[in-house]
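Every number here is computed from the coordinates shown, using simple stated rules; none is lab data. In this text, all values refer to a predicted model and were calculated from it rather than measured experimentally. Cβ atoms are built from the backbone, for glycine too; each structure is taken alone.
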Structure 1
Amino acid sequence: MASLEELRAERQKKLELLKERGMSPYPVVTERTATLEAATKDFSKLSKKKSVVLAGRVMAIRGQGALIFFDLFDGTGTFQGLMKKGETDEAAFSLFGEAGDIGDFIEVKGTLFVTKRKEKTLLVKEWRMLAKSLRPLPDKWHGLTDIEERLRHRYLDTLMSPEVRNRFVTRSRLIAALREHLNAEGFIEVETPMLQPQAGGALAEPFVTHHNALDIDLYLRVAPELYLKQLLVGGFTKVYELSRNFRNEGIDVTHNPEFTMLEYYEAYSDAALQMAFVEKMLKSIVKKVQKTPSVPHEGGVIDFGKKFTVISYFDLLRRYALITHPEKASLQELSLKAQQLAVETKPSDSPEKIMDGIYKKACRPKLIQPTFIVDYPAAFSPFAKRKESDPKFIDRFQLVAGGLELVNAFSELNDPIEQAARYEEQEEKRKGGEKDVSPSDTLYLEAMEHGMPPAGGVGIGIDRLTMLLTDVKNIKEVILFPTMRPK
């Protein structure tokens with residue numbers, strides 16, 4: 001079996017042969033008159049034309065002496081071509097046999113007809129190279145057995161697997177549907193800085209870089225939250241951003257250092273109103289993208305057509321982690337439970353951080369149907385309002401489905417005095433050794449002191465929602481070019 005370098009050298013010889021025979025291997029202009037999808041759909045009309053020009057990548061070649069059948073793919077569809085001695089120019093027929101390969105992009109001109117096997121086909125009169133490929137395509141893509149290589153060569157992954165390609169089409173439709181829904185509800189899309197002097201708005205460790213001209217350190221944003229809420233101060237009432245966020249944390253099946261979030265904020269709203277809005281929006285979007293309210297999940301279905309379940313955070317811990325009184329659980333008790341569940345902890349971890357680790361291990365995987373989680377302890381977020389009915393809790397909810405956290409939302413804290421106190425609590429955690437805390441942001445506090453309206457804020461993970469809609473278990477499968485360890 002020839003090595004890759006030998007195959008590449010052979011194709012380079014064919015490249016030179018094309019030049020010798022007067023055919024440019026990489027011409028500027030393509031004279032295509034129809035896509036392959038159109039050639040199939042409009043076959044009856046196009047077959048009446050004297051000539052049709054198609055173009056695409058050669059995906060298969062079946063030579064039979066005086067006949068050469070081949071399949072073209074152009075991203076819109078696949079179509080069969082036939083070169084036949086006596087019909088195709090003799091020199092052109094010979095050149096294709098000598099210099100053509102699977103993987104080449106070619107242009108073919110001819111007439112449409114139907115073969116004896118009832119296959120729509122182009123009878124080629126002329127052909128020319130559009131882009132000579134120097135590396136062979138995999139005969140049978142080995143993604144099922146070599147996931148790392150498949151992700152490193154995503155272009156081959158999408159080329160050889162319609163399932164993978166369609167997964168990213170679904171992602172694109174999802175984003176378009178979210179935009180359309182929010183725009184129809186009166187929201188406006190905005191853009192906020194990716195490079196920020198403070199990495200605020202989320203409990204996460206940031207990436208740091210340096211700006212030479214200003215001689216200052218800047219941080220890749222962990223969230224757009226604080227800038228979006230400044231726009232509420234500035235008179236905007238409904239804003240959203242589809243943002244790329246960056247968090248310098250571990251990589252696992254639901255986390256990638258670079259990921260996509262939808263965050264939106266609505267003035268004069270709160271968590272309860274946003275819970276109703278989120279349920280209505282996701283029901284609509286799932287049906288629009290999937291054409292059905294049901295999403296396949298591990299052989300079963302997740303039903304977005306039914307009313308979403310609502311359960312408290314502590315009730316989940318009681319039910320699935322078997323912590324009898326989570327509201328009174330001591331650090332020692334939580335540490336012991338974490339040890340029993342093989343949840344990794346650090347000596348510097350706060351009780352709520354350990355509790356959250358227990359929830360993620362013992363509770364969240366059990367939530368398959370869409371479930372809102374409410375009544376989180378106040379220490380869980382420095383930006384959420386406390387519940388007026390019970391200040392021990394914050395007015396926050398999360399939505400989980402298929403064991404994935406999809407949505408995080410709360411009534412936004414707009415009291416600058418309490419926000420400053422919450423920042424101080426975060427600083428104490430930082431001094432205790434926690435890295436993923438939200439730093440004090442004096443500019444945000446200054447903006448809030450000018451007056452920020454009550455508001456509901458929502459974050460939706462695009463990658464995880466795509467995972468749910470396409471029934472995959474690894475976030476890398478829904479990110480075109482995921483972060484990978486260098487070879």
Structure 2
Amino acid sequence: MAFVLFLSVFLIAACGLVYELIAGALASYLLGDSILQFSTVIGAYLFAMGAGSWLSRYITRALVAKFITIELMVGLLGGFSSTLLFFAFAYARGFRLLLYGAVLAIGVLVGLEIPLLMRILRERYQLRELVANVLTFDYLGALGASLLFPLFLVPRLGLVRGAMLFGLINALVALWSTWLFRAHLPQPVLQRAASAAVVAVLGAGLVFGERITDTADAALYSDDVILARTTPYQRIALTKWKDDYRLYLNGHLQFSSRDEYRYHEALVHPGLASLPLPRRALVLGGGDGLAVREILRYPSIESVTLVDLDPEMTRLFSTHPLLVQLNQGSLKNPRVRIINADAFPWLESARDSFDFIAVDFPDPNNYSLGKLYTTAFYRLLKRALAAGGVAVVQATSPMFARQSFWCIRETLKAAGFRTWPYHAYVPSFGEWGYVLAAHGEWQPPGRLPAGLRFLTPQNVAMLFEFPPDLAPVPAEPNRLFDQVLVRYYDREWREIVR
């Protein structure tokens with residue numbers, strides 16, 4: 001009996017933390033800036049738990065019945081929280097209001113659970129033993145949830161079905177409490193039936209969770225979603241409209257198959273074609289293999305190392321027929337080596353040097369990505385670049401994020417590079433920016449590989465010309481412990497949305 005009771009504490013704690021992590025992850029996926037989202041979600045949740053604990057003093061009668069009711073409420077609200085938030089983001093403008101409303105409501109209910117359970121159990125245990133055991137299992141439950149969330153819950157179930165699973169666990173705790181404490185229930189059959197009904201609803205939600213996720217994805221995107229994956233790192237979605245395939249990461253467009261060649265040709269060839277006989281290339285990010293495809297046009301290239309954080313990304317673009325066709329099988333080429341790792345520590349430990357490096361990370365819309373645009377990272381990049389080599393960094397839009405673009409240039413300069421900023425028009429994105437970087441001098445290429453659809457030797461030089469509305473503006477370098485770039489980027493894109 002004691003084991004079952006304290007197992008309930010363990011499960012309650014695990015469920016409570018999972019709902020908090022799901023809310024933080026969803027806010028990060030959909031709103032960006034993971035530090036801000038997790039900080040505010042955790043702060044609001046802890047405040048609400050404290051409020052719930054304080055409110056528990058006003059529950060004086062029918063403690064078991066009220067505990068069961070609270071468990072069922074937590075199960076339903078927490079279990080369907082991610083579903084509600086996905087649909088709110090897709091259909092309504094009140095996403096933040098619903099997000100923090102749900103966090104506060106769940107937090108208050110979770111804050112009520114442990115004080116009520118301790119008061120229910122105080123007749124069976126001495127206070128010292130009760131407090132020690134309850135707190136021990138509470139903390140163990142939090143540890144279990146924090147390990148389970150990234151290792152199993154997100155990669156295997158996703159955020160919708162994961163929330164349903166833990167909502168179901170809360171409901172099952174309520175159901176078995178109708179047997180454990182049946183002597184204290186005036187109407188155990190009625191509460192057992194209510195618990196069974198909630199278990200059935202959440203069980204159905206778990207079974208049909210994939211359909212719910214697909215429906216939420218369909219609401220987020222204007223085109224048909226033909227593939228969607230949730231990984232520990234991001235939400236991957238591929239949409240289709242006629243012959244146009246679009247890749248989204250955490251709701252942000254990464255490319256359109258109709259014009260991605262413009263982006264990737266501009267990323268790779270101005271730098272790589274300027275080298276006489278490049279042999280070793282490195283791509284950081286770019287798990288879609290599209291930059292690798294362009295690099296493999298050069299016969300002198302002996303090896304391409306691709307470092308991308310997400311193994312699911314590189315697996316999809318190595319195996320999915322549509323995606324393999326798009327990157328022309330580049331990730332299966334024997335000259336290509338794929339490494340799934342965080343680029344920062346990988347570059348820190350790398351001892352090889354490369355003739356050409358393409359840095360193709362998503363835009364710096366949060367501090368996790370922002371660290372890959374810092375002077376610290378670019379100094380590592382400089383160390384990995386061979387003498388006479390060239391690096392290129394995708395640098396967001398000089399039109400819509402003008403200060404962010406020039407901040408990236410200033411950051412490369414502060415890291416010791418010579419730099420040459422340029423831009424190209426990509427219809428899906430508008431004007432897009434890049435920065436070439438080298439140890440010394442650089443000259444535009446006189447020749448380009450055959451078969452390009454966008455670049456010619458004549459128009460390459462035009463990419464380096466900036467009209468007045470894209471001209472340089474003052475910007476500070478982005479440093480690891482003062483990421484001004486993330487603040488620039490957030491402010492500039494917020495102004496566009498308004």
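Here distance in nm of label points 7 Å out along Cα→Cβ at positions 12 and 76 was derived from just one of the structures 1, 2, and that gives 2.0; the source is 2.
Could you figure out which one of 1, 2 the value 0.00 for FRET efficiency 1/(1 + (r/R0)^6) of positions 84 and 340 (r between Cβ atoms, R0 = 35 Å, to 0.05) was computed from? Of the structures listed, the value fits 1. From 1, 2, which structure was distance in nm of label points 7 Å out along Cα→Cβ at positions 20 and 148 = 1.6 calculated on? This figure was derived from 2. For semi-axes √(5λ) of the Cα gyration tensor in Å, the calculated result is 52, 22, 20, so let me know which of 1, 2 that is. Working through the options, I get structure 2.
Starting from the value 4.5: which structure in 1, 2 was distance in nm of label points 7 Å out along Cα→Cβ at positions 28 and 460 calculated from?
For distance in nm of label points 7 Å out along Cα→Cβ at positions 28 and 460, the value 4.5 is produced by structure 1.
For which of 1, 2 does helix-only ellipticity at 222 nm (-39500 (n - 2.57) for each DSSP H run of 4 or more, over all residues; to 500), calculated from the coordinates, equal -10000? This figure was derived from 1.
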